[in-house]
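In structure tokens below, several structures.
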Structure I
């Protein structure tokens, strides 16, 4: 059995990245690093692990989906069994891979068509679990919750699933990439997705949280707001994207369309990126 990790970089904090790789290196057989940064950084500590790291410099920022696909092509061609996706600023617990693998194998013994499994993400700002407001998931056992989608960070996936479902959608670039793949896999191949409650991962969405209408929400950079709004309209027209997501995100993005430019700096940049995202999303040819 061979397990690979795909780690996409974009201007990472070098100290945190070194801790992240150190925490992963003994849990997997190979770490495929796809570096979207430009100019490329110099990571001298990688030399210590050169037998277990494949380093690939992308041509500038090609997006997380396209970078992940480069890693997936490598794992598929080299007949790896599982892939662990990991963020550059997430530090895995020492037993993360073994815990996720154990739960996945348990589900398979029950005849479950597993698409992916991931740990329960924990908000590192307040140390509280991230749980969906609308879709909280369905408890299967004390340690497993079935959900309709997973975030990419620390998701653990059988590599053959990508040969069956397809790779990540590079057109989305960054926002919604992980959820879209889960929805596509669930709709077309009836795969199911799970959170392992016994495995946790410290995580932070966006640039941190703020309260909007008495609810904490993750604040994106102005750069990312363009893709949030553009991709909303791209995904809105796809039949396999859940109706609850289309409605709930339409409501949230409508509120944020006013909140971001009025309450966050740089206000003009938020307004410009949101407007461009809406325009590009409506008139984008998704062919």
Structure II
């Protein structure tokens, strides 16, 4: 298979907190002319299984993906997994655990909004939320706008939902890395400079975090990302080179829930590709769903 030149390895569907269905993402990827893409829903693999069923001859190459929301004593991590077997037991167990923890967090947030601000929703609306694959803050925010509790989803999240000092239970990073490896995948740290909320992780703190995750089996860093300024990107690329890690590129597209543009990874023709990115694309090629015949 010829190495792709146009790709996006970080996007979300309605299976987590995106607004495009898996099929809708595939349609957008086709229109954009991407050669390779990955759907990385939070704590879920259902979207990837759906994409695999929808692929037909001539479609862009597809790489299974997932993004685990993790936390330990030092903070929050988002761990991407690529090229895993979506039917493997370890990844299935992990997403089931992640889903259960998300539902617990959802109920806590609804209770907080009612107790603190008096924002109550009909039982049927709460049941609709609970029926979603992986509901999160954008779903609650949109509901608040519909019931007149906030003018915009962003206002709902910033002024109300995020006022809760919530340290919810999450999958630990070592568990996420392990389940990805045991399911045949490649674990990668998403947007490494960004922690919880507006937290920036740079310098020695970032280096220490990467070393710790490498001890668990981390194999790559998301070096090209829509939210990275040049300095952040270079720091991540330098770390990847220092430790011989893979480099990946992704937009973090969420449809209408964010202003990020599909395919905007920060990687363009003017940038010299790092060795870690070439190596990742070569090494992952055997795990790609390639329908083009290239």
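Throughout, read-outs are computed from the coordinates displayed, never taken from laboratory work. What you see is a predicted model, and the numbers here were worked out from it, not measured in a lab. Cβ atoms are built from the backbone, for glycine too; each structure is taken alone.
Here distance in nm of label points 7 Å out along Cα→Cβ at positions 85 and 229 has been calculated and equals 4.5, so which of I, II was it run on?
II
The value 17.1 for mean count of other Cβ atoms within 10 Å over residues 149-156 was derived from one model only; which of I, II is it?
This value belongs to structure II.
Computing distance in nm of label points 7 Å out along Cα→Cβ at positions 165 and 269 for each of I, II, which one ends up highest?
Going through I, II one by one, distance in nm of label points 7 Å out along Cα→Cβ at positions 165 and 269 is largest in II.
Ranked by relative contact order in percent (Cα under 8 Å, 6 or more apart), which of I, II sits at the highest value?
Going through I, II one by one, relative contact order in percent (Cα under 8 Å, 6 or more apart) peaks for structure II.
Which one of I, II has FRET efficiency 1/(1 + (r/R0)^6) of positions 5 and 197 (r between Cβ atoms, R0 = 25 Å, to 0.05), as calculated from the coordinates, equal to 0.10?
Source structure: II.
Looking at distance in nm of label points 7 Å out along Cα→Cβ at positions 77 and 109, point out which structure of I, II has the largest value.
Top value of distance in nm of label points 7 Å out along Cα→Cβ at positions 77 and 109 goes to structure I.
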